[in-house]
Every structure is written in C-alpha cells, then in structure tokens.
Structure I
Amino acid sequence: MEILIIILLISFLYFILGLTLKVAYSFSPASISSFFAPYIVNDPLRCGAIGGGVPLNVGVKVAVKLEESNCGLLLKSRINGKSFDSFIVKKVLELLGINRDLNYIIEVDQFIDVPIGCGYGTSGASALAVTMALCKALNINMTFMSMARIAHLVDYYCGTGLGTVSGIFGCVGGIRLIVSPGGPGYAVVDRIFIPRDCYIVSAAFGPIDKRDILRDSSRLSYIESLGKMTLNDILRNPSIDNFFNCCRNFASKAGFMSPHLKNLFMDLEKAEFYLFTQNMIGDALHILVYPEDLDKVKNILLKYFSVDSIITARVEDRGPRYLDRL
C-alpha cells in the first residue's frame, strides 16, 4: 500500500511540475498447475507442456513508472515492495529490444498475491504482466499474442516455466486443459466448465526445489509418460470429479508429495471431500469448493495453516488485462 501511495504522489508532482512521466498498470491471473508433461524441442516457441489446472482471479499486478533521464537507462525493480534484481524484468526488456542507451528511469513494481515457487504459475504471470505494462508505458505497439510469446520466451530462457503462459493466454473460466504443447499460438487449450459460484481454496507449505527434478532425465521421462496418460484419462471422461481424481493419481505417482501434504489429503478424504490435488510443482494444494462447503474445508485447512495463508479465490473468467489503477 505504501508503494502505491508513493507512485500516486510522484505522479501528481510530475503533473504539477510539467515533467514527463508515464505509468501503466496490468494484471495477469495466477495459473495453478494440477498435472503436466514437459515437451522439449529445439525451438523455444514450440517448447511447452501438456497439462491442466485452474486460473485464479488473484495473481500478479504490475505497475510500471517511466520518467525521462539524461543518464542512460536505470532500472528499479521491486516485488511486494522489496527491491529485487528481477531476471524476468531484465529478460523482458532485452526481448523488447530496450537497450542501455535509452534515457529513462524505469521502475517496475510487481505485486504477487500468491506464494512464489509453489505451483501457482507466478513466473509466467509476472512475465506476461510485466511485458504488457512495459509495452504500454514505452508506447510499443504489439498484439496480445506477440506479448504472450515474449512472456513465454522469458519463462523458457529464465528456466522458470514451460507451458504456463500458454495456459494463461489460451483459456479463461473453468478448468483449463493444454491438450497440445507449445507457446502461445501453437498450444491447443481446451477447458472443462465448472459452476460460477465455486471457490478455489488453496494453501502452501512451501516451494519444492525443481532443479534436481529438471536435471534428472529419467525422472523427467517418467513424468512425461505419466502426464500423457493422465491427460488421456481425463479426456475419456472430462468431468470435474474425474479431473481431480486423475490429478491426485498423477501427484501420488510422480512422488512430489510431502508427509504433511499426504496427511492433509487423508483428512479431506475422511471428511468426504475429493475435488482437490497438489500444485505442480509445489508443496501446496488446491481444492474446488462449493459455497455450502467453504467453512468446512477451511476448518480442515486451519489445522495446518494460519488464516492469512489460506487463499480463497474464484476461477478467473476475464484473463490478462490492463488496469486503470492498482
């Protein structure tokens, strides 16, 4: 909140003094992954993943402030108010062709409403929201697909994700299914409709170190095979119940579940809740909850998490967009 107030005050001062200042705001939904199968080829735009999950109506908001300077390019980057040397922001600027000779001070503030590194797709969402806001602030005319492809490449080159941006770009509302891999424009995204009044309740114990997983070729090969089978099983019966059953089976066989996550899963099953699975890849879970069951589910989660760490969201039905304000 303090950062937002500062941005508004600076904007007002620049307006009064007649100085040049541009501000742009954007939003990209978080995109929880429920299962996946990596697809790696030589062309980064063709790389990606098949998989499935849910886009949330919370995620990443970005504020870009641009002011003229006579000292070359100066970049200031913050995440949730704290200074952060963001390789995602730097890579976006590089792919947009912004060089050090540009006489601007660029301030990029990312406000991330979900845990980072826990299977919420924050890297892809950040890459897309940052790309959108920078394009607007810098007056770079670009279609949404072109911006999404840059975000996909950023996610790929930074090693933070594969198919996340395609899932955010290609589908809103319901459960999304990436049935054919690749970047935006190449991936094929389908969906399973869910009732609009449902909630997605989620929480995270913490991130999972993905480096060892990504370096293990035999494990990646196994996950790829398992992910393909999971997609086929879902498509044979594309219902909400079957989706979560198949994804839980994927999570169990993939071997990412911690002991405390397994215990939480058992508590949910004892209470006869079954529309849940693990975030990929994170020590976290998400649950599709009907309104009448919301309090019961939260009470189970409160045995493991604090009130503040439980996220209660809706499925996003609008997609990435520009904002008038944060």
Structure II
Amino acid sequence: MLFWLLLVLGGTWAGIALWVQFPQARWLPALFACALAAVIWARLATPYGWPALGLLTLAVTAWYLSLSPRADRDWAPDVAHLATGRIDGTIVTLHNLRAFRWQDRDHATETWETRRLDLDHLATADMITSVWSNPDIAHLLVSFGFTDGQRVVFSVEIRREKAEKFSSIGGFFRQFELALIAADEEDIVKLRTHHRAEDVRLYPLRLTPDQLRVVFLEYVKLGNDLAAKPRWYNTVTANCTTVVWHLTRALNPDLGLDPSLLLSGRLPAWLYRMELIALPGTLAEIRAAARISPRALAAPEGADFSAAIRAR
C-alpha cells in the first residue's frame, strides 16, 4: 500500500513539475509515463519494485535540484531591473527605481531612475494591500515617505520572462525568480487602482524613526542580495507576505508565525492586533478609511497622486 501511495503522490508531483518547466515539450510527459509504467511493471512482475521507484525518485530529485535561479533571462519590461542600493552613512543611492507611466495594464512609458535618499529625512511607512479577487489574498507593498517629498514603494514580486503569466501553481515549482521592485506611487499604485481595477488600501504604520530605518535598510539589503544571488519565488515560503514578515522580524525577533502568512488579505488584522496601524477606530472602521481606490480614481489628471490617495 505504501508503495502505491508514494508512486501516486510522487508521480503527480513530478508530472506537474515537468509540465511547469517544459510546457511545450509534448514528448516529455510520454517519456515520464513510460518510466512510471516501467516502475509499475517492476513492482508487479519482478522483486525490484522498490529499487525501481527509488531510482526514478533519485533521477527526478536530481533534475529538480539542478534547476538554478538566474539573472540573465529575457525579462518582462516591468521586472527588467531589480532595486539595489549603495549606503554611505545616512545617504542611500537607490538604483533602478521604476517610474513607469501606464497607458493600460500592459503598456507603459518606461523610465528607470536613480534616487538619492537621506535616511535622516525618512518619516513614514505605509502598508498597501491590493486585492484583485479573493479578499483573503492580497498583494502587499510598503511605501516609505521622506520629508523632502520623495516616496519609494518596495514590492516583492515574481520575476517573469516576456510572455510569461503569473501562476500560483508555477510558484510551487521553481517557475519564477524572486524580484524586489522599487517604484514611485504613480507607477506601482496607480497601475493597480486605475488599470487593474484592484481594491487598494493604505494603512499608515506606527513605527519609530529607528524602526523605519531598520525596515528600509532591510529592503535595500534584500535587493542587493537578490541582485548578487538570485532566488526562487515560492507561492507559500517566499512571496510578498512572507518577505514582509521576515522584514518585520528585524524589529521583533520574537514574532511568531501567523495564518496571515498564507491569507495575506488578513494581514491588516494582524497589524491591528500588534498595534502597528496609525489610524483610530475599530478594525472595520480602519479598513474603510484605508480604502484609496475611489480617491485615486477621482484625482484629476496631473494632480499630486500621493497626496490625493491620502486625503481623508
């Protein structure tokens, strides 16, 4: 019984992994089916069923572990560059800040900038949630504000190749690398409010100046690390929510695991329990006040987008 259970589970996992990695290779499923048939024959007709299953498992495992994340693929334009930073005292020179101006959800005037940021002017941080379907699942962004008027949004995303689309299944099977994008709000937030018609909410965070600096620098470190050594995105263990949680642990190493790691749309409730949201009222009142999509859509063309979404 154990043999057949392992064969079914392992065969299903390996079949999906092969399909994700080689979607155009029609011969590969046939070859894998032949390998499974050989294992079944070895089990039914010979005493070598277990060795055959072990050999197939070893071969698939060796192939899967040989998949290495790369930095030199033909990337989609919006993830063509990863955010990196150089730190010199209190000055951070942030490279590859995206400042696209989107015409629709797929086309934009492309601009990448270098920004000079003074940590002594770092004043605010906002958690931004963006829901496109299931309210329990949200994309998370963190926006940092400086007293000189600059704002930088960090977003942990999949790094897609051209013509690739997001797939939560593919995210389990090493289809995408992990990307850290730095952008201005008129790019990365307006894309979601205007062109993707997502439900976007902005929660001001209650952090001390030292905490703001720690979290900001952790993002810069993450960007530098990913540029130096690419990593795989994973739908559960390395996504926008879990990375935010790991960064938050830089403030409090004793933070425990929370279901919000899987249900990212519920992260505001966790922030509320931790007393990290700098808005008054009940959680329901805070969620209502945090909704910025209507304000964003009502803002006149050419208006200060960041000011418009924060007007209350």
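Out of I, II, which structure matches 20.2, 65 when Rg and Dmax of the Cα atoms in Å is calculated? Corresponding structure: I.
If FRET efficiency 1/(1 + (r/R0)^6) of positions 55 and 167 (r between Cβ atoms, R0 = 25 Å, to 0.05) is computed to be 0.25, which of I, II is the source? Here the read-out was taken from II. For which of I, II does relative contact order in percent (Cα under 8 Å, 6 or more apart), calculated from the coordinates, equal 24? It was calculated from structure I.
So if we calculate mean count of other Cβ atoms within 10 Å over residues 119-126 for every structure here (I, II), which label has the highest result? Comparing I, II by mean count of other Cβ atoms within 10 Å over residues 119-126, the maximum is at I.
All of the numbers you see were taken from the coordinates with simple rules; none came from a lab. Just so you know, these numbers come straight off a predicted model, no measurement behind them. Cβ atoms are built from the backbone, for glycine too; each structure is taken alone.
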